[in-house]
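In the part that follows, the structures are each spelled out as structure tokens.
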Structure 1
Amino acid sequence: MQLNLWLRRTIIGGIFILPFVPLVVSNLFFFPFITGKAFLFRIVTEIIFALWIILALRDQEYRPRKNLVLSTIALFVGVVFIADIFSANPYKSFWSNFERMEGFVTIAHLFAFFIVSGTVLKTRKLWERFFETSMWVSVIIAVYGILQLAGFFSIRQGSLRPDSTLGNATYFGVYMLLSFFIAWFLFLSRTGRARIVYGSVMIIELVALYITATRGAMLGLIGGLLLSALIIVLFEKKRPRLRKTVAIIFGASMIFIGAFVLFKDSPFLQNKGPLSRLATISLAEGAPRFMVWDMAFQGFKERPILGWGQESFNYVFNKYYNPNMYGQEQWFDRSHNIFLDWLIAGGLLGFISYLLLYGAAIFTLWRGPGSAFFSLAEKAVLTGLFGGYLVNNIFVFDQLTSYLIFFSILAFFYSQNVFQVPAPRDARYRRFDRVLVNRIIAPIVIILLIVGLYSINIKPMRAATTLTKALQPQNGGPKENLELFKRIFSYRTFGDTEAREQLAQISYAITTATSVPIDIKQAFFDLTKSELLLQLKRTPEDARYQFFMGTFLDRFRLYADAKPFLEKALALSPRKQSMLFELGTVYLNTGGIEKALEFFKRAMELAPDYREARLIYAVGAIYARDQVLARKILEPIATTTLLPDERFVTAYAAIGDFNSVLAIRQKMVEANPNQSSARLSLAAALLKVGRREESIIQIKKAIELDPNFKAQGDEIIKQIRAGWTP
């Protein structure tokens, strides 16, 4: 029995560590706001789950009992598991990546957390202590965010929207939303001074939520509050004073909302920071998100039953890309709508099983065996929490900190509806021999725990810390960076994908640096190429990595090698202009001007309002020596083909039209008369057309603007006057 007591206390201690997860920020890891939290959550969950297995085998009182909430979560996890097996990318669906740290491995850990907390925290007192712990953590996070806005701490996103220890204002907003309702729930069961304390906490959380300017969370707050208030007004009979107070607040809120909608375009609201973000909500502003939602729906129609698997929205985004999103992020991995995300990740079955989590929770709260242990006001607040969470999730996606609170509440409902009522008569548990448990099963569980801790956490943690180092200058120079990248890949973890992306981005800079030895340059090139090929072997249908490989080779002018990868990328994402631009450039560089023009034309026609597409197509026309076509292309945006753009300069120089080059350089000087580099470029253009004295004049002006250039400039002038061309 002493061992059972120790196991129970250790498990409870581990459970109470988890509310502190949102505080974790580790700069040792790549994506410090995400990875540190996830690794701590996974490690603690794995430990307490292993101990729970031993405890549950030794004591039947800690084994799960049949319950609607448990059944729906098990159904959800099972559907997601099957969907991930048949995923477009099963490996990523299971492991995710450093940026998200989700995938099935996180869903499985959340399920394990639900089982352990739901069976070990049996009393309401323990649960209230757990939620109080979470509440006080939220106060720390809220105050930190407020101090960020006040200027005491920097905001990581580089904006005016605080992100606290969550690293993202949106994550911060939804965390405050859920924490506010938890504080309100606790407030209802308190009296006297305690209510003042909890009321103050609620105010702090509201302030923090407001300054995040997260529209989804603010709309969720409004929706959740109104739902809670409406339930109390309609059904609260035993507490008339509460009902009357809430009715007044509800009425005042409706008046405020009506006035807000009526005057949302007024200068007063438009200049009120977070309120202005609510006031500016419109169909026009939401167009990019609607386009992403449409892509998600198209992807759902293609695979409607089990979807594409977790972490596979990028396949849908690439395949059904809307060309009018040219001004937005080009590599979406979420639809920014949790319901569409689950339609993609798990199809109709995944979507329904996800919604059943809410349905089972609400049904259990209001009609479950333990519903009598909640007052109507408490039920109203918890229902408002779910309502607000649902509204918020229309506009964003879930992540660990919100999932943790969500699954905590599900476990709370489960516990109160299972362990606060007598066990059913037909409950039968298999008895396990203590010797068998202690000497055979327990050691096996501990061994599996150690193996799991190493493979699921330790190896990826080492990869994440090594990647952080590999991206920083090292005392040993690029050679040491190279060795660090090799070490990352030696671990062979789910972090390899991001390491390959980072390697591809820095490899070109290193291989073109004059100070780096040739053997190191070659080693970087070889490692990058080999690792990208390994990535393509794992994800051959992912346009992102076909494109990465093609652009990498293109930078080294290996055009023939780059072409097949870029063609594959275009086949996988036929409506994305960046694919067309890159492939067209490869053909341009290999003399296939007509083919290049075809790609540039397609890019422009996909979205005629895309200015960049017109400019690139016009540059291609200049390379083709077709001035008529170039003028026609630019007609909607310019009256001339002599635009102050380096690409036009390069194109005219390539066809030997140096008078046009000169005209563009003159425009650049007119636009930036005090820029010495612009003067020097103009001098070079003048020299090219034989206007040597005018070239000297521009060099002298460049010297005036940059005295440090005097010695070099005087030497150039001397060479020009001697009849040479520097």
Structure 2
Amino acid sequence: MQYLDDVELRKGLAVMHESGLFEIRVIASDKRTYSGYFRDAETAIRELHRMDLRGCNVYATLNELNPACYDREQRDHFVARPKSTTADGDVTKFRVMMVDIDPRRPSGTSSSEEELQAAKDVGNRIYTFMGRLGFSKPILAYSGNGVHLLYRVDLENNDSNKKLIKQCLQALDMLFSNKVVAVDTSNFNPARVCKLYGSLAQKGSNSADRPYRMARIISNSDMPITPIDYLGKLAGMMPKEPEKPQYYNHYNPQSFDLEAWMAKYGLHYIKTAYSDGTKYVLDHCPFDESHTGKDAAIFLSRGGAIGFHCFHASCADKTWRDVRVLFEPSAYEKKAQEQEQRMYHSYNRDRPKIEPKHIVQGDAPIFYSAEQILDLPAVEETFIRTGTTTIDKKLRGLRKGAVSVLSGLRGAAKSTWLSGLVLSAVQEGNNVGVFSGELSERNFLRWLLLQAAGKSRVEQGKYEGYYNVPEQYQRSIAQWLGDRFWLYNNNYGNNFKAILEQFEKVISEKSLDILILDNLMAFDISDLADSKWDGQTKFVWSLHDLAIKYNVHILFVAHPRKALGFLRLDDLSGTADLGNAVDNAFIIHRNNNDFKRLTKAMFGWAEDNDAYKGTNVIEIAKDRDGGTQDVFVPLWYENETKRLKNYPSENIIYGWDTEDGSAKKPVEYISNPITDDHTPDDSEFMHVSDADDLGFPIPFDL
């Protein structure tokens, strides 16, 4: 029988231990332990071949070891019953987070083919889930009886990081373990060993039903390190604190009966267990009845904490708190919610156009009394979410019928933020028109595609730091954008009066909800007024008329004049009338040394101010409706996708991507992917056309 595969050993050691020290440990059938420390694969393989490996299982350390361990007695050879093997204190850094997925079976036995297949199925689901969460691609391996997903990390060996990895494994166990397969939650200690790839897994008898199998790596491409923020995001899915019922909900204030609560509100479930508590797999997601098939579950930990998760992208941000509020709107913040409803009570903003010199009273009074104002019919206001959480919370988004301006110094990421706004608007079902005077149509779409694709769908280009969206995903994103996204064809010129007619036409014909103009300086406004500044003011007021007439939000970019100090609203191109005329104003800053120096001087900020945490900052400089100003919101730029994120581990899944994490079937292309040799079509607004479905590779063969 072949106990070792030298090709697989070399591949496994090269992937797992690119450089540095590692321990190999052999556990014999009589529990006798043999240990050796090695620095190179060839020495380790030579010494392994000198061992009698019948009935033995071979393991290797995963993480970075203290170099002093090499001077133990088992240096470059195996020693039986060694005085010391690798302990947690011998590890200097975590290099791997191992997700070990093993079938549940009697101890001392190998897996059957059916059990191994079940482990593969769960492995595929975890692979997809982690990718959509934002984790970098893992090393994939067979352990002989189950599957491994090994995520590269770079963490100091300390109690905090040890706890973090433990919570990550517990979260995966909570989400994915079932009656047949379990995620091993014990693999969090720094000195953990795993099956040595290229060695035979020998448990029990080697039978036809439960055979011995060779452990092996099935992917060995360069796997990048996953930043710690994503581990924190995964660990954060664990239930936090026991639920605290309120008196006005008629529950005993000393306890919360989850099963009684679910029965009261008609939530049907299948009850099962995970390592730290009970899992209630729901018949369907509370937020979308089409999300069925074990897609949503409520979790109750032994300590009484409650959690919720739905695997569909549209519900991925929902928590147990959201579930409870769905059925009990006043469960947590009854008074705060009532106050918010009063605060956001809508009122009629539409005013009839009247001739200032010839006011003739009609049916309505020329002046209203307070009681008459209260009796006016309320008009519901509609807002468009920007995708920047703080703006959407404080301003409720961008109000239709209003005009906003965005400014910032060169390189501050204005166009980047606007691309994210386009995607957020489409995701919410809004129709978007865009004028991009500085970016060509193809370059604008290329950035849009990168942001829509996300980390799990882009690939490294041939140049460092340059990423591409695979052709099949480009077409699927274009299909999703469909008739909700329209981009002006710059070949039709930049005369504002002429384009204004086309804006009105596309707003009306395509039922646009938001129109984005990047930027004011790209328009020829010379025939609006003799003065450049008067022309810019007329430019803004013409946008106001258009916004009110069609109930559309219009956002334009205005470059700043040369600011002598820290960029403020008055520094925008044009006169102060420009800043006065808009309803909202936003300024994007790059978080560099100048930003820190100037804000400290102007505002007296301390070094640990939250605004300094991000790579960029968007400032709410004006909010006509609510009066919000001088609010600085940190954002995080992600190079692979050109996204500006609300927090470092944010990984939005847009609607073009299917709910189960797989893209759609491959398509026959009717045009080339995004390249620099594109010639625009003849339409005034270029329409990204429909496409068919795409395919997505499954990591573990099925």
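Rule-based calculations on the coordinates, nothing more; no lab input. Only a predicted model underlies this, so the values are computations on that prediction, with no experimental measurement involved. Cβ atoms are built from the backbone, for glycine too; each structure is taken alone.
Upon calculation of distance in nm of label points 7 Å out along Cα→Cβ at positions 99 and 611 from the atomic coordinates, which of the structures 1, 2 produces 2.7?
Answer for the origin of the read-out: 1.
Could I ask something else about it? Of structures 1, 2, which gives -0.84, -0.98 when log10 I(q)/I(0) by the Debye sum over Cα atoms at q = 0.13, 0.15 Å⁻¹, for residues 331-482 alone is computed from the coordinates?
Source structure: 2.
Quick check: -23000 is what I get for helix-only ellipticity at 222 nm (-39500 (n - 2.57) for each DSSP H run of 4 or more, over all residues; to 500), calculated from one of 1, 2. Which structure matches?
Structure 1 accounts for this read-out.
Now a separate question. Taking mean count of other Cβ atoms within 10 Å over residues 139-146 as the criterion, which structure among 1, 2 has the greatest value?
If we compare mean count of other Cβ atoms within 10 Å over residues 139-146 over 1, 2, the biggest value is for 2.
Using mean projected area of the Cα convex hull in nm², for residues 539-650 alone, single out the structure from 1, 2 with the greatest value.
Comparing 1, 2 by mean projected area of the Cα convex hull in nm², for residues 539-650 alone, the maximum is at 2.
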